[in-house]
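Quick heads-up: structures coming right below.
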Structure P
């Protein structure tokens, strides 16, 4: 089932003609996130990445105490906006990597595996955001297990995004070297 979904997404997203749309959508949502965060998050309140990577109930609670009610509210708003950003970065990274992989003579199974990295990162981000949405309004009853799960999902997400970016750079460089005339 998983392979069929990834295969379907690969066929649907690995299209060079979508790069302008997916890239523009990614840039616009990233810009909105930066502007909103700068306007909403109070001074002294740690950013979303700090919250995502808290790992422990005490670290999470410490961040919430530094933020206060206004900061918690800003994080809740940013999480809702982040759902849109998840689709933007997942779509763009999958679109770009898939476009670079298609037609390169790479084993199809390997191409699907590489292509799945940004997709899995997006799914982990959805899980992380949902857990944070459950935890933030209920600071009196924080669950250390859920906080650890959200932080673990975030850490793996960042690793997968990093691997995806490395793969994109690798295939961009090797594509460029294939196009250069040999002396």
Structure Q
């Protein structure tokens, strides 16, 4: 079965559960806002999971490098953590959101390479944590904000802020995705 179908079968039920249980049937606006952001983020992370696993599969065909195995393991563990978070978000939004952010932090802490695929070449580049420092800081800030949201400290404004962050993130990712059709290198951004 193709990677894209497996990812679809894993992520689609979580997206639908979040949409219906938290966004449409949600009782409070701040829950619905955060859930809307998580719903959009679920779709984006499914796309990234598909891209990462497909890039590893494509690279393994052409390049023998043990770092690809490590990247694949870290990616699969990240997907498992995120999926657990997305499914949990459909029941308990706060706890699920924390788990999703932990998955993203996990990926950014432990992945050591970046796979760049162009129309004619596959390159494996070292990817230092210092190059992802701003992303890690943003992820940690998101984690702190979700914890404050759970504690109901400024939860309405935090909901709006996290929703705006999710919209901005998905907008940037969509822009980069459509830009990639012009054969620009694809790279993962968290």
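The value 0.05 for FRET efficiency 1/(1 + (r/R0)^6) of positions 17 and 145 (r between Cβ atoms, R0 = 25 Å, to 0.05) was derived from one model only; which of P, Q is it?
P
Using helix-only ellipticity at 222 nm (-39500 (n - 2.57) for each DSSP H run of 4 or more, over all residues; to 500) as the calculated read-out, with -28500 as its value, let me know the right label among P, Q.
P
Looking at Rg/Rh (Cα atoms, Kirkwood Rh), point out which structure of P, Q has the largest value.
Biggest value here belongs to P.
State the single structure among P, Q that was used to calculate relative contact order in percent (Cα under 8 Å, 6 or more apart), giving 24.
It was calculated from structure Q.
Bear in mind that the values in this text are calculations on the coordinates, not laboratory data. Just so we're clear, the structure is a prediction, and the values are computed from it rather than from any experiment. Cβ atoms are built from the backbone, for glycine too; each structure is taken alone.
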